[in-house]
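S.K.: Structures follow.
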Structure 1
Amino acid sequence: MLSIMPTVEAVAATDAGLASELRVGVMRLRRRLALERHPDNELSIGAMAVLGLLMRYGDQSIGELARAERVQPPSMTRTVTCLEEGGYVVRRPHETDGRQVVVSLSDKGRKVVLADRRRRDAWLTRRLAALTPDEREVLRAAAPILDRLAQAD
């Protein structure tokens, strides 16, 4: 029987089709990785994203964290307050601007991020091992491009 439905490859040959396929694939992977979070981790995905930013880029102001996560500063203040109350971050006054505070990752926060990353990285490493070397090379080349897309305005 002849199918009139276009193949994934045919759809992805256009920019709009590629956008659609990437959106679906990235969202499914994100959901799957979210399922692999450490079972003892009670923090939200948003709170974990803040801890991840601090782990990757070091100390940040509330404004910098809000911009990176594309949320309003009052929303980020609430997230940071919860993280501080849980002992995951530490706030201190900005060295030159008394109106700002700087947020740092605590030892507890660092441990949570590392445990969560280890678990999810282990799952993804197992899945990557099932791919061909050529497929892994394509993903290796795509990873920084996907990160750039995620950072774009």
Structure 2
Amino acid sequence: MTVHLVKVCVGVTSVDQLRSLQQRRLIAGPLCHVTKQRPQRDAELLDGGSLYWIIKGHVAVRQRITELERLYDGEGEKCGLILDPELVETELFSRKPHQGWRYLEAEDAPRDLRDIVEEAGEDEDSEGELSPEMAAELRELGLI
């Protein structure tokens, strides 16, 4: 069974900014995000799990985790999350800030925007789309 991680994207204010930063980092090799703790549920995480990024108080984008690496520095062992370079935008979900990462069960993960767009395209009676911000606000209020 797949499990995901969710983490605050510190210092980033938009998905476009994250994309730009990571494109520059890709020049040096694979994307590796270093964390202090290694996830205990590594088998579930490597079974299709993603890192969901919180940007400006909302889960907004995800990246598939392809590998976990053991890293060492002066403070001891750390964990390197090797990330797929593809950023997949998701529906916005409000999320309070926290330190480090948290597990996110697959059934609680926000849907990919591309899946929502495909579903909307199948509905001929659709009168229009909500902006991601409006949808997030309505979801927060429990209206959708």
Structure 3
Amino acid sequence: MSDMLSLAYPWIKSIHIMAVISWMAGLFYLPRLFVYHVERCKTGDATDATFQVMEVKLLRAIMGPAMIATWLFGLALVFTPGIVDWGQLWAWTKAAGVLGMTWYHHWLAARRKDFLRGENSLTGRQYRLMNEVPTVLMVLIVLSVVVKF
């Protein structure tokens, strides 16, 4: 099995990077949609329905599959011999960043359900602030992997 992972390493890494890019795009865009949703429409109007469709499609058709692919191909990289040394700090900081990114994804999904029920309690400003979370996590992850601090 490890021989197969080693042979497929460039393909696994390529797909992992593409999945991460897709996932990150959604993690940046969905809270921006929430900002406009909060600031530009009222619960039950036509614009609200439009935002509901956009948000659910982004979450289910792009972000969900991209997150799953990121995890699957990332775990394949973890199990490829010689790629991850768990004795080094960078592997743990990257793992923590990925767990944080996954938490954030689920937090956004919960906020989408709040909109669906007409129970959103956050403001556009709060969503703008939360939109910085994936940036901070991305910096942590990229520096962990590239610099290996």
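S.K.: With distance in nm of label points 7 Å out along Cα→Cβ at positions 40 and 88 derived from the coordinates and found to be 4.5, which of 1, 2, 3 does the value describe?
M.R.: 3
S.K.: Further question: State the single structure among 1, 2, 3 that was used to calculate relative contact order in percent (Cα under 8 Å, 6 or more apart), giving 21. Walk me through the numbers before you get to the answer.
M.R.: Numbers: 1: 21; 2: 27; 3: 37.
Label of the source structure: 1.
S.K.: Quick one: helix-only ellipticity at 222 nm (-39500 (n - 2.57) for each DSSP H run of 4 or more, over all residues; to 500) came out at -6500 when computed from one of 1, 2, 3, so which one is it?
M.R.: Clearly, the read-out refers to 2.
The numbers here are math on the coordinates, done by the rules we state, and not lab data. Here the structure is a predicted model, which is why all the values come from computation and not from measurement. Cβ atoms are built from the backbone, for glycine too; each structure is taken alone.
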